[in-house]
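> So, here's a batch of structures to check.
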Structure P
């Protein structure tokens, strides 16, 4: 299986359309901030544009998407996995969008306890799958993927706790634009691919026919 994951579009998505038109993929995953504070209708339009290639699209909203984005995702051709999980073959995929609280009072922020409780519930549904993908907008706290230019860590402690408890194969996140990078928490690989608006995404290759499937993921320039 070949998956392209990206996020932080902030309304700028045209770069990915050429890539999708010229590359074969099995799945697209969007990690939030589809719009730049709306409007929600633009989010639906963008998701439908990305879905035109007949490749399944899973998405979560980001903290810079309006609260009404959820209904527009449901109206689109994409599948909303915020607070939900799906199973594709033996791959369990869990999602949690928005972010932990920020100083900017953005539209979709959640208290840490809510993040933990809701994400834990969806993880329990797919925890027996051989491969687990945790799709979040906010990165886990205390990693190379959640640092501001000041060096301060601003990711979610609850997302980190979930990763420590369930040890998913891969966590794809975003949110902190200046922290494009890769890290590990236990056996979990954590990747913040950077902004799609700058042309970055993450390519994931899964040999899902192997008895012990290997997962390879890397940041790529589209």
Structure Q
């Protein structure tokens, strides 16, 4: 991914935060000589040796996995907020642009099965059930879904319909395009104008811009 040096995010902790908070990614590989992409939730984790990995699964009916023998190179894309930047917000003539945050993760594919797949599904479910309940005032009265609590036949039927995988991470590229090339006055004005928008993505970009100043 092309990244202007102004926009490179080199803080590993920040990049991991972003992946964890924007875990619905895109798995990209080649299938029959053509690019193929699947939109799926992915979870950042560590393997038994301590290497960073991504866990995920796709439908067995999805042909993508058939062209992915163990060791295949794949890419996962994580996309965050984005917003149009009007040049009316500058104190000088210029052109409009777009601010955004995106992370590309490269690594090697390995299919996982059996108990390893069940554990992967359990971790993914636990993550998003915890996030769901954390947003509810009466979380203690809500039903919590767990993989262990699913009926065995339902679980087994679903396992047969899935292909689980682990991606051993070899490289991460992070592009935080947040008007870093603007002076302090224009940067602050862009963030202020974005914060006024009704679009929640624009408001998130404004927050990311202000956060970037404290890093």
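> I have 4.1 for distance in nm of label points 7 Å out along Cα→Cβ at positions 41 and 89, calculated from one of the structures P, Q. Which structure is it?
Attributed to the structure labelled P.
> If you don't mind, another one. Using the calculated result -10000 for helix-only ellipticity at 222 nm (-39500 (n - 2.57) for each DSSP H run of 4 or more, over all residues; to 500), pick out the matching structure from P, Q. Can you show the working numbers first?
Working: P: -7000; Q: -10000.
Computed on structure Q.
> Sticking with this one: Of the structures P, Q, report the one carrying the highest value of percent of Cα pairs over 31 Å apart. Don't skip to the end; give the middle numbers.
On the way: P: 11; Q: 34.
Checked P, Q; max of percent of Cα pairs over 31 Å apart sits with Q.
> Starting from the value 21: which structure in P, Q was relative contact order in percent (Cα under 8 Å, 6 or more apart) calculated from?
Comparing all candidates, it corresponds to P.
> Of the structures labelled P, Q, which one yields 1.00 when FRET efficiency 1/(1 + (r/R0)^6) of positions 1 and 105 (r between Cβ atoms, R0 = 41 Å, to 0.05) is computed from its coordinates?
The read-out comes from structure Q.
> Let me ask something additional. FRET efficiency 1/(1 + (r/R0)^6) of positions 81 and 153 (r between Cβ atoms, R0 = 25 Å, to 0.05) was computed and gave 0.45; which structure, P, Q, did it come from?
Going label by label, the one that fits is P.
Values quoted throughout were computed directly from the atomic coordinates according to the rules given, and no laboratory measurement underlies them. All of these numbers come straight from a predicted model, not from anything done at the bench. Cβ atoms are built from the backbone, for glycine too; each structure is taken alone.
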